[in-house]
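Chemist: Presented below are the structures under discussion, each in the form of structure tokens.
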Structure P
Amino acid sequence: MGLFHDQISNISLIISIVPLFLVVLLALISFYRLYFHPLAHVPGPPFASISSICIYAICYLGVEGRVLMYYHTKYHTSVLRISPDAVSVSCGEALHQIYIAGGGLPKDARYQNFRVEGHDTIFSTLDQNYRNRRAKAVLSLFAPNRLQSAFDKDGEIASLVRRFIARIEDEKTKPNPRTDILDLSSRLSIDILTAYLFRKVYGGLAEPVQCNSSAKEGGRTKTLHWANKLSATPFVLAIVAFGRFSLLPNWLFSAIFSTLVGRLLSDEEVKLSMQSVSRFTDSVLDADHTNLDTYQSRLRKAGVSRDETLIQCKAVMFAGADSTAVMLATILFHLVRQPEVRESLRAELAQHPSSVDPQTLPYLRAVVREGLRLGMANPVRLTRMVPLNGAGLTISGYHLPPGTKVGAAAYVFHHNPSVFPEPFAFRPERWLPGTKETHTNAQAQRIQDRDTFPFGLGSRACLGRNLANHQLYIVVKEVVKSGVLEGARTCTDKIDIIEWFNAEIKGHELEIAWQ
């Protein structure tokens, strides 16, 4: 009996010691990370140096860019420690070191969290050979000369642009006219991308608006909130929303994904949306012939399996229906809010024949660039890793040891008041030479160019950036020429951006109305 009591006492002692041991261990780890870690010399908030929980929470809340900008300013530093092994960079001189020199630093494990249905994509892979083989197969599809021909005024893409304008005109004729320009931009963007890359139009602009639609779910009738939006929207938003977890270690992300995906797929709207996208990509591959010069046929000719090609097609559709749409809607929103900008642009367009390359028109170029600055496909850090087999990297006098995660956030750069005065204002004139916004200083303009990267930088920049740019220039030009925005007003004073990996407009809605 005494032996039993002794064992119980020993167990009780161990149980009482364990919490104390853990407290001491955490204190020692914190002390090491604050004062002896290889990044201890880099300025930053102490709590961020101790644990990654802070940056995970900031990422989840969609406020990463603005929080990083605050702490860069508070600590008066261009290199900011934001977790035990990661830094944020805000100096333009470092962009070349991180993203361009020698092909750029390698991506870190975070990008594996962007795999689609268990498959790597051109975007998510860490294997350079894997990416090169697939990117090389499709890269010439995005060549400027080829795109210029595809956007000819008599082609299918021009027809889609006219249909987009007609949809807006149609909304104007209804009682209490009001329309969601983000939804219409998503419809146009996915149609242009699929028409050009797949030679088959998704049909977003042709989809009817079905107000007050419903579906059966669990024996109950449920209102479908997205029924009057693009059918691919719930699919797109589901992917965007998982970006809030993207900084988590791969094992933890996988656990969360496995937990949430069942709940996600039980949502009737998401399920219907994913089925719609899957039917379309299946039809694209079923109808494709190897002699057609399409995105999917090029991948197949490069030896990519049918299943993986389906995934790559879904991934590129996501990009087309999301990032480009957000940037187009951002530009249209500001054109509605600022009639004087719209009139200046209309005057410039009136001075040139319709055949002129829109990217050569100074004011149109300024309007689009300002929209790209504020729209930002990816507002947060495009993370890279200092190679493990190297000597490290020195940025602004701070040595970053091998294994350090380093990245620059477009939000921080695009809203830097020393480069872009009144950074939250839409001012196309800042991109024009010889105006007070650029201080009539060529050097200031070069810095603006350097510090703007809406599509990323270097060899891992967005493959579709040329396609997105062509769409933005053509659509903005034709919308302004049509006069369809005359008399319109915005239904909100500003655009609220959620800063997940992909920029998301809060509520995924941006309405305009007419008097």
Structure Q
Amino acid sequence: MHNVRRAFAAKIIALTKDTKENAKAAAVQTVELVRPTPSSPDETLSELFDEVQTQQIYGDGKAFVDMTPTKPARTIMARYRRQRRQPGFDLATFVGQHFSTTVYPASSYQPTDTTTARQHVSQLWRQLERRNRKNRGSLLALPYPYMTPGGRFDELFYWDTYFIMLGLAADGRWRSIEHMIRNYTYMLRKFGMIPTANRTYFLSRSQPPMFAAMVQLLARHRGKRVYAEFLPSLLAEYRFWMKGRRQIAKAKAVEYPAYLRVAVMPDGTPLNRYYDNRTTPRPESHREDVHTAHHAASAHTTRTFLDLRAAAESGWDFSSRWFADPCQIQTIETTKYVPVDLNCFLYQLEMTIAEAYRLIKQRRLARRFEAAAERRARAIRRYCWQPTTQFFEDYAITTGQTTGRLTLAAVTPLYVGIATDEQAAAVAQRLEKDFLQPGGLLSTLITNGQQWDAPNGWAPLQWFAIVGLRNYGYDTLAATIRDRWLATNEAVFAKKRKMVEKYDVVTASAGGGGEYPLQDGFGWTNGVYAALKDEQLGVAQQ
């Protein structure tokens, strides 16, 4: 009887917490959906922003754009323009007087010597959770709590979130999963898209569209009614990615048949590419982008800025995958490519929408989206499969051929189940022969100092490969990849007492390369590790 009362009391407490959380979330949505969105720091701070980023007051360009102004931007700019002409003006001092660097208190958590990596992941969720119900500088308000990746990434990052959710599901934290999905439905209503993260300077670009995968994950727990509940949001996501299809037919004297994020294949099938709605340096990497554009072969710096931004939208920032010369970032040309993985994720989105329509008895609309998905799948098999290499590659719009770059994006047709059995066999063979290393799978076969190239491996790509191989019966290879990846995570944790963003799979150690130092935390590593470790140990999902 005592246990029954205790369980009942716990249920009442949980319901009370949910009611309060939902009330606060509703208040945020009521206000923020109609309130104008703040502008990006590069727009509001103009020449002050340029000077701070050019002089590199902070080693990481993201540091300044993430600060919170202590006064209105207009006041700060008036003071700056007046004071900078005065003798002894110090820019760093001025910034320190007018901007705050801390939004959330730093965590004091440290794992003990006996804490296992799996225990560490479970204990980190509370450290990585954030609540932000009002706009703070570039940080945008969200109605519900959310998980951040960690390190310099103190926001709700789009595609990271799906892999974080895998770990939350392993720990039975379904409430957190639903909260983040509802944050995304809010952003789709307010912005018409899911931005890279909830920062003003990310509102012109998205990330790999994993929203459908998130809804599928929640449906495993709550049932198929979830599909119908989130159908309006799934459709909003689809409209964002397909915007521009009609304009292609109207456009004249274009270099190739593409507009915004849509590219039309020779047979008329609309596929998609990564893009950005702005053609300026990324505010969080202003100095680096200006430097790259200065050394670019293209005379059009705006094209270079666009391609850098599009690569950031891809999540693979940066990789030889997007370069004309695999070792030179200044030859970047992301918008000329139709990425195989992006189109696989959109196939998944189309099939999820079809499932939602089928559940609400809208059979005609269900068939329409199933047909669109199947057409996309045929186009991926036709245009992204390279018979010579026996591998899926990105498709170059300008040449009408695949790019010749072998990357781990090739596993995504297996992940969503659209590869033929023969294609899956060839991909599995090449993965085992060329990509598999002591610590897991390489991202690409090119070593050039970029973080999404060799020798680095990343948790999301390991996950896609493992799931994809299992879809076609390659369980032994999938288990080998899983075990090697987990061993790498655990070896680095034993040494550093941290989970990190990326790993060197050749030496089975912490990774390197890229624009910023190695980050720890780390959201998607934690999520994939927890899901795979529980599976390895035979632990049932909560």
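Chemist: Looking at FRET efficiency 1/(1 + (r/R0)^6) of positions 68 and 364 (r between Cβ atoms, R0 = 41 Å, to 0.05), point out which structure of P, Q has the largest value. Could the numbers behind the result be given before it?
Modeler: Details: P: 0.80; Q: 0.25.
Once FRET efficiency 1/(1 + (r/R0)^6) of positions 68 and 364 (r between Cβ atoms, R0 = 41 Å, to 0.05) is worked out for each structure, P has the highest.
Chemist: Now, a different point. Please compute distance in nm of label points 7 Å out along Cα→Cβ at positions 92 and 244 for structures P, Q and give me the label with the greatest value.
Modeler: Q
Chemist: From P, Q, which structure was Rg/Rh (Cα atoms, Kirkwood Rh), for residues 60-267 alone = 1.06 calculated on? Don't skip to the end; give the middle numbers.
Modeler: Numbers: P: 1.02; Q: 1.06.
For Rg/Rh (Cα atoms, Kirkwood Rh), for residues 60-267 alone, the value 1.06 is produced by structure Q.
Chemist: Related question: Starting from the value 22: which structure in P, Q was relative contact order in percent (Cα under 8 Å, 6 or more apart) calculated from?
Modeler: Values: P: 22; Q: 13.
Working through the options, I get structure P.
Chemist: Also, quick follow-up: P(r) over Cα pairs in 10 Å bins from 0, in percent, for residues 140-371 alone was computed and gave 8, 30, 34, 21, 7, 0; which structure, P, Q, did it come from? It would help to have the intermediate numbers written out before the result.
Modeler: Details: P: 7, 25, 33, 24, 10, 1, 0; Q: 8, 30, 34, 21, 7, 0.
Going through each structure in turn, the value belongs to Q.
Chemist: Quick check: 11.9 is what I get for Kirkwood radius over Cα pairs in Å, for residues 324-379 alone, calculated from one of P, Q. Which structure matches? Write down the numbers at each step before the final one.
Modeler: Numbers: P: 11.9; Q: 13.0.
Derived from P, not from the others.
Chemist: With volume of the Cα convex hull per residue in Å³ computed per structure, which member of P, Q shows the largest figure?
Modeler: Ranking P, Q on volume of the Cα convex hull per residue in Å³, first place is P.
Taken together, the values in this text are just the output of simple stated rules run on the coordinates, not laboratory data. Keep in mind it's a predicted model, so treat the numbers as computed, not measured. Cβ atoms are built from the backbone, for glycine too; each structure is taken alone.
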